[in-house]
Structure formats: structure tokens, C-alpha cells
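Nothing in this text is a laboratory measurement; each read-out follows from the coordinates by a stated rule. Fair warning: this is a prediction, and the values are worked out from it, not measured in the lab. Cβ atoms are built from the backbone, for glycine too; each structure is taken alone.
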Structure I
Amino acid sequence: MDDGRREVADKAYMDYDFGDGIEVVDASGWEHTSLGREWTRAVFVAADQGDTCGTASTKLTFTVRFVHGTVEVEEVYAIDAKGSIWGTSGAPVDLANVRIVIDAAYQCDPGALSDLKTAIESAVFGVIGGGLLSHGPFTPNGYETQVISIGKAAKDLDEDEVRDWLGGMLESGNTRLEDVPKLMSRYALTDSFQMRSELAERMGRE
């Protein structure tokens, strides 16, 4: 994760605005705590007067603090020996949320599902913790593993069957027309396999 954080810290430093008329005249390399959450470097700044020869410089400690266990920046600031903050990190950048869904199908005895679930969760933990799903400075902020048992009836559901069933529910009065938007909204926000299982059960297929 250090390489990713270094890249993010470098960008935060390059984007930092130390203030009007202030220029950086020198800077040291990065140092970070043992857990790597806080990265700092000494930065020497002075008033921009064209030729900085003879101009006294001020030492600042430039700090990039990361959210624990990620490369997401929590705070960026430059501070002098008196405790005064210099400059600003600029406008925050809106980051895109990217979700990766891996659909792996297994066939196993129902009695072995618990052991399979434990094994898969352990494997996913190893993959995430080992950085195998990281790319440069980008690493997962969190993850969720779902191991779901889905019957053949639910797996084989198709669009025509669901449409005909819902149409029949409306015609029979078992489902009111005004309830359809709420029903569709709930299904749209439900895991697809869980949704299939519930539909198959309500349709009497399981």
C-alpha cells in the first residue's frame, strides 16, 4: 500500500496551494509513521520576489493523513513551528465509486454449504488483504462477500414467466397497481439471486 499512498501524497503535494505570492524553495523526502497513515515532509517556503537569494525561508511540515487501511486522503495541511496553517489543499475532487462483482457458480451438497461459505470468505479476505484487487493507488475501501444457495427453479426463471405472473397478480387483485412501483423499487435494490429466490417462492416454484 506504501507505493499507492506515495503516489497519492505526491499528487496532494503538487496540488497544494501554499498561498498567494508564496513559492517552495526546497523540500525533503517523505517520512511516514509505522502504520503509514500519516505522511510528512519538510517544505521550505519564501515570498516570491523573483530572485530568492537572501530571502529568509520558513520551514513548514507538510502532512497527508490517510483514512485507516486505504489510500483515501482524510486531511492535507502545511503547518509552521508556531502552529499556523499555511495555504489550502484546494477544492476536493469527486471520486467515482466503482463496484466489482464476481459471480462464481458452484455445485455442492447442501450440507457442505457452510464449509464452502467459510472457505470462500477466507479466500476473499486473503485476496483483498494481499492487495491482489488493488491497482496503483486504488484499493478497495471495503468489501462484502455473499454466498447464496439458489435452487434450480429460481435459476431458470425468465422474463416472460415473471411478466405473466405479475400480470396475473394484477388481474386477480392480489396486487394493487399502486403497489407495483414500490415492489419494483425493492426488487431493483435487492441482490439478483435473492430476488430470484423470492420470486420463485412467491410464484410457487420452490
Structure II
Amino acid sequence: MNRTISAATLLLAAQGCFAQATGLYLALSPGQSTVHGLESELSSGATRLGAVQSVSAEATDQVVTLAIGGAITPSLLLELGYGDLGAYSFTALNGAEVRTGEVRGHGFSASLLPQYHAGPFALYGRIGAFGWRREIRLRESGGLRSEQAEGVSPLYGAGIELLVGNSGAYRWSLLGEYQYIAGAGEHSVTGETDIRLLTLGIKVTNR
């Protein structure tokens, strides 16, 4: 009976820590990005790469995201972020001609994060917009040629937060999150692709 009461007390205390943490927070999350559809976009002949017979391209890269945010209510956060979209090298063949280059990108986001607290854990979703800048770089005999495209795409995600401790005026948490950016890039320049991010990070909140 005493163990049951103690466990319930700990859960309520953790719940209280989450509920009281309505200050600003900072988050740093390294992880991996995966791009979908890049080879087909570059092979289409519509991008700045031009007409080619075949393209092989990398599909993953290591990335880092940064975020600052705060609680609108105990169950809803507003967050602004910066995200690296990765750099993906490619090799294109057109007869005997071999062309190499890469598609890279980064951008800024604004999101709402509804969350649900369960003891030391918080489950949250993400819905927002990602303003991206993507660049295609082509290595040619005359040197390096690059072109850029900019735009805004829908941003979705889901994650989990684990409270690991309190230190003075700050609360420390671990984060794990999946994000999906739909249609980043311009079809006629860099190619338009979906990007998925899987990150693990740390978050510090001013209580």
C-alpha cells in the first residue's frame, strides 16, 4: 500500500513539474535526415541538372536542429526553430559524360506542439510551416555552378519528452522526435522532395 502511494506521489510530482514549466525553453537535437524522391526528380530532366540517362544519389545525411519556444498553455507550446536539411551527393550519367554535384538545404520553422503529460513523460505532436532554402551544386569543367530555390512547406511531427532532472531554475529533458517536411524544393531547380528527420536531443526549460 505504501509503495502504491509512493509511486502515485512521484507521478503527481513529475506531472506538477511539467505543468509548472511554462517558461521559455531551448532544444538542441542532432539526428538523421532522409530524402525521398531525389533520384526520380533529378532524372526527370526538369531540374537545372538537365536531361540525363540515369542518376544515383545519397538518401541520408546527418543533421542538427535548434529550437526556442514557450508554453501558451500547459498543454500547448509555440516553437520557432532552425533545421539543417542535409546535403545529398549525386552522380548523373548521360552517355559518356559523368556529372556530379549535390543538393543541400536548410530553413526556419514555426510550429504549434499540443502535448499530453503522463508522469515524467510528455507525448507531443507538431504542426507548422517550414521556410526552406535549397541549393543544387553542379561540378562542371568550367567550375562549380549553383542555383537556389526558396519556399514554404507544411511541417508535421510527433515526439516524446522525458524529464530527467531539475537544477535550480531549470528543468532538463531528453527528446526523441520524428518530423516530416512535405515537398521541399522547387521542381524546376533543385527537384521537389519530401524530407524526414529523426532526432534525439536535449531540452532545457526555464521554470
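Output the label of whichever structure in I, II has the greatest value of Rg/Rh (Cα atoms, Kirkwood Rh), for residues 36-115 alone.
Values: I: 1.37; II: 1.22.
Largest one: structure I.
Out of I, II, which structure matches -4000 when helix-only ellipticity at 222 nm (-39500 (n - 2.57) for each DSSP H run of 4 or more, over all residues; to 500) is calculated?
Working: I: -10500; II: -4000.
Source structure for this number: II.
State the single structure among I, II that was used to calculate distance in nm of label points 7 Å out along Cα→Cβ at positions 28 and 156, giving 7.1.
Values: I: 7.1; II: 3.2.
This value belongs to structure I.
Suppose semi-axes √(5λ) of the Cα gyration tensor in Å works out to 57, 23, 11; of I, II, which structure was it derived from?
I
Assign the value 16, calculated as relative contact order in percent (Cα under 8 Å, 6 or more apart), to the correct structure from I, II.
Working: I: 16; II: 23.
Matching structure: I.
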